[in-house]
Structure I
Amino acid sequence: MINIVNINKSFSNQTILNNISFKINDGDAIAIIGKSGIGKSVLLKHLNGLIYPDSGHISVDGKIINKLKFFELEKMRSKISMVFQFGALFDSMSVFENIEMPLEKMSLMNKEERAARIYDVLKEVGMEGTHNKFPDELSGGMKKRVGIARAIAVKPKYILYDEPTTGLDPIMANSINKLISKLHTLESVTSIIVTHEMDTVFNVANRVIMINDGEIRFNGSPDELLSSEDEMVKQFIRVNTHK
């Protein structure tokens, strides 16, 4: 479980997160929504210790992140994988090498076991036979799939997704949503997805948190979001739903 307690964060005297509190239970698929530039990605980076709050705290499985020593933080991070907005693949590395890198860094498995795991996760994300390709040979959707394969390769407990369908056409975005939903069950992970896409919210999440002006505007199920009488929530849904 991840517990976010009264966290505050400002940059250059601008408040980004204001007294944010919520819990992420094991097995949740939580969508964090809100307009661009309101702190969704900043909040996501707090969850694996890339950014620390100015006040308040975040605990992962009972351990408070901002109190951990370096080696303890690294151990905690081994439970958490992140899928970056545009895949964040290393251009000079093949697909195989990109996925192998965190396995090597974390000293997980021997060479043969790593190779078997890499082929397994490529199959899971529908990218069989691409292990020798380089990022510049892949489409945007394929890069996202490889980024997801790299994230699940280390068998994390939590996966953080930063705008996983941004820049994709509706058909490709739908395939990524289906993949996230499938892997959520197949890999038995807890998923936290930053998005502004309503298709992602309604097809993947079991809970939704909406951030506005640094504060939680909504916290509930997708059905409750859809039936909300809050005009700001209703407008956000209208603007971000594909026709």
Structure II
Amino acid sequence: MRAVTTAVILAAGMGTRLKAENHDRPKGFLKLGEKPIVEESISRLQEAGINSILIATGHCHDYYDALARESGGSIQTAYNASYRDSGSMYSLYCARELVQDDFLLLESDLIYEQRALTSLMHQPQSDCVLLSDATNSGDEVFVETRDDLLVAMSKDRSQLGSIAGELVGITRVSKRLFEIMIDIAEAAFRSTLHYDYETDCLVAAAKQHPVHCHLEGDLAWGEIDDASHLARARSSVYPQILARDASLLRQ
């Protein structure tokens, strides 16, 4: 199995539920520590061996364009001109010409400990969705599996069968799986651009191609979509991430 050296970060969203906190910047430029959370994510990706990062941009794209210019060529951007009227899969679609190999897929508003990346990259499967145990964050996406393979995702537990865990939002995607996702997305785009990469496209692709799911227990992570997520990140998740990563460095 080839090592993954590319990551795609979805960063086009407007972050409407965080306007009071971040009205003039993309969500990825929120700060919990000294650097914006997207820059912390990029540092973790590079620490894990990722040397090529593609960012799908939209709202306030100039922030990411500046980041790319300062990166020495390790970061590229792809602009979704329809970011106001499209979903996350369309943003990923806008970056398709830059994706040449297997990659890690994640979003710009995600915070996580280093173990999230290392555990996923050490899985033997080329296509793998990272899951965690219960976070009680209030906005969970639950994942149904069968024999460790992706079946469905939903925020409504009652819509699912056997729930394996919660979607973290970091996925390992092979070139073949991406090709299937692109084909599915192009058909969907004839009706709407509001199509999500995970609950819509990835689930549909899993009906054609096996997508494994890996549960990493006791994982410190969070997605920052609204003020309650931000408060949780500041009070508990981010300090836990810092402590765990510092402990990892001491080993």
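Given 12.6 as the derived value for mean count of other Cβ atoms within 10 Å over residues 63-70, which of the supplied structures I, II does it correspond to? List each step's numbers first, then the result.
Details: I: 12.6; II: 16.4.
The read-out was computed on structure I.
Quick check: 39 is what I get for percent of Cα pairs over 26 Å apart, calculated from one of I, II. Which structure matches?
On the way: I: 39; II: 35.
So the calculation was done on I.
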Can you tell which of I, II yields 23.2 when mean count of other Cβ atoms within 10 Å over residues 167-174 is derived from it?
II
When helix-only ellipticity at 222 nm (-39500 (n - 2.57) for each DSSP H run of 4 or more, over all residues; to 500) is calculated, the result is -8000; to which of the structures I, II does this value belong?
II
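For structures I, II, calculate distance in nm of label points 7 Å out along Cα→Cβ at positions 31 and 215 and state which one comes out highest. List each step's numbers first, then the result.
Numbers: I: 2.4; II: 3.9.
Largest one: structure II.
Quick one: relative contact order in percent (Cα under 8 Å, 6 or more apart) came out at 26 when computed from one of I, II, so which one is it?
Label of the originating structure: I.
We did not get these values from a lab; they are worked out from the coordinates using the rules stated. Keep in mind that what you see is a predicted model, and the values were worked out from it rather than measured. Cβ atoms are built from the backbone, for glycine too; each structure is taken alone.
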